[in-house]
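These notes open a run of structures that come right after.
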Structure I
């Protein structure tokens, strides 16, 4: 049953916990806090922000969800329904909560949408192949 829980729920929960201040008092915009800075060979400075880390983590979750979508068993229907619910929560929160009106949260919402659309698309294409449907 835990396998069916969409991993895109994790970035949503972490985002809300950071904004709520459970990891320390939130700054004006916690997503612009630098995680680390590296001097490059070109003398440029690369700074990784907390928002960038959040988006990278969400992309890793999206990758795992897309791999999970390749399964052709009955629990995938539950997985897709839960992914759709996570996207709806993202969308409602983006539209109604002031702290979610950031580019980081918008990108997380887009990742949740790609999870839903990609999951359904991969499952449908896999089912067509398994049942031998032809376009002719």
Structure II
């Protein structure tokens, strides 16, 4: 596998990230966060094009992963783990000791988070609408 570059997204890549979110999850966390007061940063995995991204956001209390998407053809190659490792570095730089992710209970990605070391911190009932619950996962470091 070619060397994966993990870096902060630049302005010319915003559209690619938004389109990727719509393709994978049907809405854009990036767009939603752009209308909020949260601090935010997008980390991308890049090999000649964006192959994955991780949207980070935070306030004075907590540091979150808003979305973590790896293109289908690049899954199970360690890209998601590289993005999480960079997210942890970003959180540490800002003085946080935990990384949070809200994940639908019926998500295919749930196992990925557990294998990295996340634990369920709480259940968020009706988080994505009536009957659509989520787990708030946390990773301490």
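Just so it is clear, none of the values below were taken in a lab; they were calculated from the coordinates. In this text the structure is predicted, and so the values were computed from the model without any measurement. Cβ atoms are built from the backbone, for glycine too; each structure is taken alone.
Thinking of I, II, which structure, once helix-only ellipticity at 222 nm (-39500 (n - 2.57) for each DSSP H run of 4 or more, over all residues; to 500) is computed, gives back -8500? So the calculation was done on II. Name the one structure among I, II that Cα extents along the principal axes in Å of 57, 40, 27 was derived from. Corresponding structure: I.
Between structures I, II, the greatest calculated value of distance in nm of label points 7 Å out along Cα→Cβ at positions 68 and 84 is seen in I. Suppose Cα extents along the principal axes in Å, for residues 28-91 alone works out to 53, 30, 12; of I, II, which structure was it derived from? The value was obtained from structure I.
If distance in nm of label points 7 Å out along Cα→Cβ at positions 20 and 52 is calculated from each of I, II, which structure is the one that comes out at 2.9? Considering all the candidates, the number was obtained from I. For relative contact order in percent (Cα under 8 Å, 6 or more apart), the highest value in the series I, II is held by structure I.
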